[in-house]
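Input: structures, listed below.
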Structure 1
Amino acid sequence: MRHYPLKMVVLLVLLFVAVAVSMMVGVVHFSWQEIWQSPIFWNLRLPRILLCMLVGAALSVSGAAYQSIFRNPLTDPYVLGISSGASLGAAIAILLGLEACLWGIGGCALVAALLTVWLIYSIASIGNRLHTTTLLLTGVCLTFLITAIISFLMVLHQDKMDSIIFWTMGSFASASWSDVLLVAPVVLVGVCVVLFYGKDLNLLLAGSETAQSMGVEVEKVKKTLLLFTTLMVAVAVSCCGVIGFVGLVVPHCMRLLVGADNRKLMPMSILAGALLMLVCDTLARTVLQPSELPVGSLTALVGAPLFIYLLYRRNKQI
């Protein structure tokens, strides 16, 4: 918790630098003076930068919230089957030839993601109580089922396999202002809700009974947070595909810096998630110019070794 304001300032400076670099580099390089007169910047690069930061913030803050709600450090934003449901919706849209339609793939992905989560919630809810363990297990099982269905569809339609695989690896290549206008209000509202419940999330870490004895409306808080975080993740996935490890690794790294207090952890996770996503996307579109890497592959390359190191460090301390 020491030097928290300084750490926030450092993250803000790093994010500002990442934005400045991302604005100038790419297939077309700009000087600082040329940027503001370029249609490429205003129509392509700027919406992509904004969408990257919004998605990174949404995934990381959702991951931090899930880990507190479920009291499980291995929980990430896709554990509820959001990504698998969106992938199935996108695969169906690709097979039906809806790529050229406005919100064809993204719209199908969003609807399928929300339907999947609704199904999982329905199974896990008994009366007015939401059983988090059942929720997790149902999400995992349904994820395996949907993954099997997608694999079956790809075998039957091998000519579309590349498109489906590329979407499931995540990319901001098709980012547009319409994506930003869809994602921005959902993420901003969702982030505000999570920040508002920061104190309640701290109490939930001590257990539902303890939180309830301290005046927390446990079921209401859980359902509200799960609703808004799920909406954030579903909308993010519908715009850019499946991007893993951001919501898992970023909260862990921020806990090492500022501790487990969600009132401090959430703002740091928002900034760090936006920074990580922007850096990975900038690398994805510049490393193999003029080709582009799926950004999900880069987040996995960075996230997986980092997470293994965090697990090793934690076990060593124990």
Structure 2
Amino acid sequence: MIDFVSPATKEKLTQQNGALISAKGESFPMVKGIPRFVPIENYASAFGLQWNTFAKTQLDSHSQLSITLERLERCLGFPLVELKGKTVLEVGCGAGRFTELLVNSGALVHSIDLSHAVEANKQNIGDKPNYRIAQAGAYEIPFADNTFDVVMCLGVVQHTPSSEKTIGSLWQKVRPGGMLVIDHYRWRLAYYSNLRFVYREFFRKMKPEKSQRIIHKLVDLFFPLHWAFRNNKILYWLLIRFTPLFEYVREYPQLSKEVHKEWCRMDTYDGLTDYYKHLRTPAQIKHELEKLGGKNIWINRGGNGVEARCMK
């Protein structure tokens, strides 16, 4: 496994008295057994509350589906078994939907998240010899540059202060010959075809606990309508234009009403409380990777919007 270093000085850190300490006297606390390189509460606190509330909802092992596996292998471009023994940096790990698959593949997994979702992640994964986790941001990555075989950041780049700065920070951690894997919300006019962006302006400024309570009530109010009219094209079209809900009742008809409602609670909260939400075209993502010197660039419209990978 790769050692933690100070994000600022790159000095190697050693564990002493419940903290990680550098030779220069820098100190980073360990809380609940997890190193913290950023304040526990920050602009991503809503995500932390979300993933501690829905700690298992997205895990393939919980849903008994392969949604996450299919997305991960598509973005990687090869089966997960090929990661065995390779060093992987996962930035924005959340509760561990990708982490569990990476760890089970035999990869040497180093996961970080800006929020206290790391606590849910560690609870889901447990103590594994090929797994290391820390609370850290995309701009304060506590590992040396040019180190990892694979650096992946799925579902996260668009939620950071600058998508371009984040991609650049991730790129620094990829070793020569290694691979960067990202995705990003895609810019499209359809984003403004419903009122969710209006709802979001109210909710993202609230304290997470308050916004969560209100959003759960909205789900209780509107979800029965989404479910009842899921097969009526006209009424369903009107609903998704005016209600704030994020749901997948038409995409996954094999799932029960209860599962859909849980997903709806989770993703509606996710989609209405993210502090940053950037949109980029496939061409913009490709251009950014080209600027960094990426080779064998792959761009796909799918998943969250734009999926991409390249070699260093």
Structure 3
Amino acid sequence: MSDTKDIIIQEVRSFFKNISWKKILTFLFFVLLSLSFWLMQVYRQKFESNLNIPVKYVNVPDSIVFENEFPESIYVRIKDDGAAIFRYYFTRRNDSLVVDVRDIIYNSQEKVIQGRNFEQLIRSMLFNSSELISYSPTRLSFTYAVLRQKKLPVIYDGYISLASGYLIDGELTIKPDSVTVYGSRAALDTLHYAHTVSDTLLEVTGDKKMLVAMRQAKGLRFIPNVVELNISVDEFTSKEVEVPVECINLPNNLIIKFFPSSVKIPFFVGLKRYNDISAKDFQIIIDYNEIKDLKESSVPIRITESPDYIQTKLPIPSEVEFVLEQK
């Protein structure tokens, strides 16, 4: 194995020793010289080439809608020497043609850019040496209609699934809580809320802050079109309070007694708020007008007030007996 390796090395060395390096270097010199002359010829020669110029629209008013969609790019065919063509592709490839929409629709008599004005706008993106052969589209139309506006509250239209052992600590908050909607009068009259896109959050175990897009509709524009959703999540535990049963609208000549006079309310509460909640945060109210004609002597318990950041369970007991007495 070692002998074979030595033989191969000797053959390679012998091959390179027998090469006429002087001839090879001379050949490479003339190749490079020819390449230099060719590049010089290419740089001086005129070529036709296609350019794709991106268009950036600025100062677009929110309160109007345009009849035509704006083109994102302008396709231009030019003629110039090779050096200029290389410069277009390597130094000005991402330069954008900036169009001030507000200036055109409010300060120009015609709501269109075409002809010589459009050609001058395009030439501002070209080198002085470039010959403009053609371009497409040949005009930009800014014909528009004025929109009406309406401010609407935002509703999160998604679904949130919490991991086992967690609950939402309070209400979801949306910033901003309302958006301005632009559209025709007929379209706005049918809207009472602005909905976000449908979204699903699964197995949430902690606070979340995320951006949610508004649900788009044809002929409508939302400003802003993205809102911030804040979700506060906490690990929960069980707690129980005892709350007295109260009666409202009771005539002055009557007394009502409940058996039992108070009930226990079990509920789930987040660990962060466990010590902040007590019986005074709950109310159990029975309306005399709803029970005065009852033939039964018991009434179901209904929790009329409780914090929004807890999950209540059925009261214990779920109904109480009552007795009405004359004073």
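A short reminder: the numbers here are calculations on the coordinates, not readings from a lab. If you're wondering where the values come from, they're calculated on a predicted model, not measured in any experiment. Cβ atoms are built from the backbone, for glycine too; each structure is taken alone.
Out of 1, 2, 3, choose the structure whose coordinates give volume of the Cα convex hull per residue in Å³ equal to 141 when calculated.
Computed on structure 1.
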If you rank structures 1, 2, 3 by distance in nm of label points 7 Å out along Cα→Cβ at positions 61 and 77, the highest one is 3
Kindly point out which one of 1, 2, 3 the value -24500 was derived from, the read-out being helix-only ellipticity at 222 nm (-39500 (n - 2.57) for each DSSP H run of 4 or more, over all residues; to 500). 1
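Check the numbers for distance in nm of label points 7 Å out along Cα→Cβ at positions 69 and 237 across 1, 2, 3 and tell me which is largest. List each step's numbers first, then the result.
Values: 1: 1.3; 2: 3.7; 3: 5.8.
Largest value of distance in nm of label points 7 Å out along Cα→Cβ at positions 69 and 237: 3.
With relative contact order in percent (Cα under 8 Å, 6 or more apart) as the yardstick, tell me which of 1, 2, 3 scores highest. Provide the component values of the computation, followed by the final result.
On the way: 1: 31; 2: 18; 3: 13.
Across 1, 2, 3, relative contact order in percent (Cα under 8 Å, 6 or more apart) peaks for 1.
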